[in-house]
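Asker: Below are structures written as structure tokens.
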Structure I
Amino acid sequence: MDGAIQVDGYPDAVKIAALPPDLPADASKRLADLAAHIQDLVFASRAAARLINEGGDPPLVRDALWRSAVVAFWRCFDKTSKRSPLDPAEIYGDGLPREAHEFVRKLRNKGIAHDDRIFTSYVLGAVIGPDTEERKVIEILFHGLQAQALTSPMLVNFKLLTEEALTWADTEFQSQASQVVVRMRSMSYEQLLALPALSITPPQVLA
């Protein structure tokens, strides 16, 4: 493979070109960041829909899907990311939507990605047996409790959060993209054909 992008659905397309090199870097990055946000939000929304509609999945599967959905959702708002984060103030109104968003933030940061003992509690105990040298203390047991965030009301609120953010991000992407289209339509056809074909370099995960 040469890394060239193939796209279906455009029967009269002549080529898939890279964006002009003189396009402001912040404009290109903004579009790329929004596209990445949309991808994560689509996943989070579909995961929430599955959790709501398919209650028969094994508990381990449901928990894994829930955790990955929360992580994908919050990645769109993470101020430490290389992406330009979404601003919840631009997406959610005051009251319950903002409170639900804040709860997801705490859940991701303090209960899933890290354990700050806000959503969990652990105790250790000793099993005391008969009064013999080898059995009077039989074993040390560990017991943990975890606050249950995977509830029907939380799932409904989470799905609403993902859908609102997805609608906002998609609208913003279309707005930004339309500006690039207008800019490129001012170029001659020869200039457009001279743009390099769109290609992609696979991520160097282990580099």
Structure II
Amino acid sequence: MIELLIKDFKIEFRRKFEILASLSFVLVSALILSQASFFTTKVILIPSFYIVVVFIAVFTSTTSFVREKDSKTLEGLMLLPIHPSTIFVAKTIFSFILITIQGSIELFFLAIFSNNSELLNQFPTFLVFSLYMAVVSAFSSALVMFSEGRGFLIPMVVFIFTIPVVSTLMSGNLVILLIETFSVSLAIVSLSTYLFE
């Protein structure tokens, strides 16, 4: 599994334009959201931050199975002597790391630009939500990787899976969010074996 993560990071670091585009999105969205909070109310910052995290997850989902399918390396990956769920977990961990890095940058700069250090208290909830989004984005990528309409389908699947946790996320109930994340993760990892057949 470590070898798969290393391979994914090597490929990701070769795509400097995508890294720059992702960082630009994160910084510009933090700046725009913080400026909007000065004209309205600071209450919009937390929900807006989590919307950006969902967008980051959608962008990240294309780096897992879809990229493997497009570069024609999926077949080689499937021939490795490891269980398909191990491949899925490795892709999920990769997505989690990418979402966490980008979301942490977003949260940090949103707190700076809006002059609201209380936003940093969202970090534990953000980490759990990032894990949830990593599982969902990897699953959506694996689910639609063979479809020609995946550019449309991936965001739809991610948003459909995100809707059930929105109320828990906005209530700030970390324990319930952990339970929901664990439940969905367990179900999706169990299903991941069948996605590769």
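Asker: For relative contact order in percent (Cα under 8 Å, 6 or more apart), the calculated result is 33, so let me know which of I, II that is. Walk me through the numbers before you get to the answer.
Answerer: On the way: I: 33; II: 28.
The read-out comes from structure I.
Asker: log10 I(q)/I(0) by the Debye sum over Cα atoms at q = 0.09, 0.16, 0.18 Å⁻¹ computed as -0.54, -1.13, -1.27: which structure among I, II?
Answerer: Details: I: -0.54, -1.13, -1.27; II: -0.34, -1.02, -1.24.
It was calculated from structure I.
Asker: Matching task: -27000 is the computed value of helix-only ellipticity at 222 nm (-39500 (n - 2.57) for each DSSP H run of 4 or more, over all residues; to 500). Pick the structure from I, II. Show your work: numbers first, answer last.
Answerer: Values: I: -16500; II: -27000.
The read-out comes from structure II.
Asker: Work out the source of 20, 36, 29, 13, 2 here, i.e. which of I, II gives that when P(r) over Cα pairs in 10 Å bins from 0, in percent, for residues 103-166 alone is computed. Walk me through the numbers on the way to the answer.
Answerer: Values: I: 18, 30, 21, 15, 10, 5, 1; II: 20, 36, 29, 13, 2.
Value 20, 36, 29, 13, 2 for P(r) over Cα pairs in 10 Å bins from 0, in percent, for residues 103-166 alone corresponds to II out of I, II.
Asker: Compute distance in nm of label points 7 Å out along Cα→Cβ at positions 95 and 127 for each of I, II and report the one that scores greatest.
Answerer: Ranking I, II on distance in nm of label points 7 Å out along Cα→Cβ at positions 95 and 127, first place is I.
Quick note: the coordinates plus some simple rules give every number you see, no bench work behind them. Just so it is clear, the structure is predicted and the values come from calculations on it, not from any experiment. Cβ atoms are built from the backbone, for glycine too; each structure is taken alone.
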